[in-house]
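The structures come next, written out as structure tokens.
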Structure P
Amino acid sequence: MNHFRALISSVDLLSKDHKNDKHLEEEIKIYDANNLEHCPWPSTVDGLFAQKLLTPFIQKGVSKYIDNVQTEMKVLVFDELVFPITINDAEYDNSYVCSPYSYFISYAKESLDFLPYPWLCHTMAALLEGTGKILRHFNFNKVVVVNNWLYSTNLYPQLQQQDVLRIVQFLQHSFPHHAIVFRSIDPYTNPICYETLQKVGFEYIATRQIYFINPHESTLFESRLFKSDMKLLTNSGYEIVGGEHLTQADLPRLLELYRDLYINKYSDLNPKFTEDFLRLVLANKILNFKVMKKNGRIDGVVGYVQRNGKMYCPFFGYDRTVPKEVALYRMLSTVLMLEAHDRRLLFHQSSGASMFKKIRKAHGCIEYTAVHYKHLPFRRQMPWLVIKNLYNSLGIIYMKRY
């Protein structure tokens, strides 16, 4: 208990005591477009991965690669760790990957269609509308988001307590007027990070129900249902083609499939990847692509990222004009399951399609956004308190039920 108090105290003292500024500067460096050529990228798998993706993002601007993201991106480096950070002041129409307002208000409004009663939908919409006005008034979007790869899910390395504390200390000194945010925090994929953020003064706000597949649970891949999925895929007549066989001519089709599903069907707030993004991640093997092809036509695509023994699929799409009984979603999910099994990767399945994932024995838990705002004036803390109370009560009930 005394150790926990010491950790919290060391963070709380930051706004009052600047004796450690020089020490922090020596330990952690931050790079942007002005000095990125001097960045000491670690010669690790993570370091090389980060260099390939973040260098063009920072030098050419994020909007070139994701249409609906306006943000200032920098890279934070210390020891052999690399973290992209995004800095925003407002930008309330941004994709939710760097706009808390878009996630907690705009995206939430769109999800109300799942509610079974019109009166409840109207009530919740009014509640969110009123809350949104409060949030805008108190600069809710003035945030620094840590480890923000601009996907709906951010995978983390195995952070230790001292690593987290050093990051928080540095950012609180560097951005004293911004809330510090870690997205995609859960107790399953990185329990040390989950526990440590709480210990150093972060508040947790529930965001969504997520699911995981553990590749070491052999019974999942021996079940009757998985064998049925495999039979469907095998007999479908589709060829599974790897990213190494894709060409520049395929990019518009891949983008069409993704955008039709994630933007047209689901939400304009999902990341709007561009052809430049696809060109970048394909050429540098940042995403592992698999496509389903028949008669020379691509009908489905998955693009997953692999980091630190985990995988997550930020790029997913299929032709919605193909009859539902063909089951493209089911087959693409099976392709991802096979990749997780063969590569022995913990498969982060994100949220959505909960029944489909549950009956396939995926593990579920609540994911959180961790926010450090105690260093801000009380008027700036108020909107976070409002969102925390709303989402950690009514929000969790909605996530688990709908």
Structure Q
Amino acid sequence: MHFTSVDIFCHVIDNFGDVGVVYRFAKEFKCANPLCRVRIFVSDLKPLASILPAIGPAKIMQQTGGIEYIDSSAFDPSKVNELGVAEVLIEAFGCDIPEMVMRLAEKQPTLIINLEYLSAEKWAFGYHLKQSLLGQPLLKKYFFMPGITENSGGVIIDTEIEQAREDLRRNRPKHLDSYLKICNVSTIYDDQALFGSVFTYVRGFDTLLTHLQGLNKPVYLFIFGDKSHVSMLNSLRHFGGQALQDRYYRLKNIHAFFMPFLPQSKYDRLLCLTDFNLVRGEDSFVRALLSEKPFIWNAYIQENSYQHIKVSAFLDVFKTYFEDAAVFKHYSDLVLEFNQAPSETPQQTTHEDYGRFFSDLNKIEHATRKMSYFIRLNCDLVKKFTSFLYQI
């Protein structure tokens, strides 16, 4: 189909996760289709304003970066009639498109895409690009399933990071120093040190800190998010860590920096600068994978430990990029144990062994880089999405 307008609908559920993916998708889609009008209808602009500082959370309608942002909580029939309906409507993560919008869409040829959550599970492939019958002659609806394999919808490739990657590698000390300065810490870069980021759900970090204390080198940790802050602070205090500044704690060879909320682009860059990353959720998982750095994924705890199925599905794909079976076995055991906690608590409830993770960082990085390269070539979500629209 020929299309000139796309409307994306997002219902904010977990603050930054859903709207963060939607913003990233819209930005990249607009970059790939500059003549297409792109609008985002979002139920809460406050989380978006944290990710994108140019957004005014109190404004009902605004435009920045060539994309229109509309507060859908302020919907009324007259406003919908005034705005009209795009040729392509995107339901982000299965959210309901407002009934008044659907009534207008039924009067014109309209394509609806249910852009789902990322999954490496095989069942998702069966739904990808499948049509959902609506019983309306002018409406067509399809499922689009993001994933990390060629037969999925792919993942969002951030062009800004791709363009910055070489500079980040070449000028790593300078860029790392800029993040330390955010915490009012003077330059302490050490090319023998390990740098890592931590952005997880509430969990215990006693085991991690025990292993890090055993390394014969300085370790610098950038801690993100309230849940990680609470968790890491609990473990640091348990081991007698000392606060040197408001955002800076020291425990023997470990330096922990409690970072403020950063815009997407700054967080993405840091993932490319560190030696390892602990991440949670969908978007940070993808950013960590594309950073080409070793990472551990903290999946959201679900009923009957369903997060293990999600993590195992990822590991099944990742396994093919490892050249050393023993290295993968140790890595896989670590990631599965990391996700073994039955509930969110800052008390240590898991027994992961990080020893081989830190000794195998180079080999894990090599596998991550291979997978990232494959994804860039074969799993670009925006390219796949755009191609599908033209084929309909």
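All of the numbers you see were taken from the coordinates with simple rules; none came from a lab. Here the structure is a predicted model, which is why all the values come from computation and not from measurement. Cβ atoms are built from the backbone, for glycine too; each structure is taken alone.
Here mean count of other Cβ atoms within 10 Å over residues 50-57 has been calculated and equals 15.5, so which of P, Q was it run on?
Working: P: 19.6; Q: 15.5.
That value comes from structure Q.
Work out relative contact order in percent (Cα under 8 Å, 6 or more apart) for each of structures P, Q, then name the structure with the largest result.
Details: P: 21; Q: 16.
Biggest value here belongs to P.
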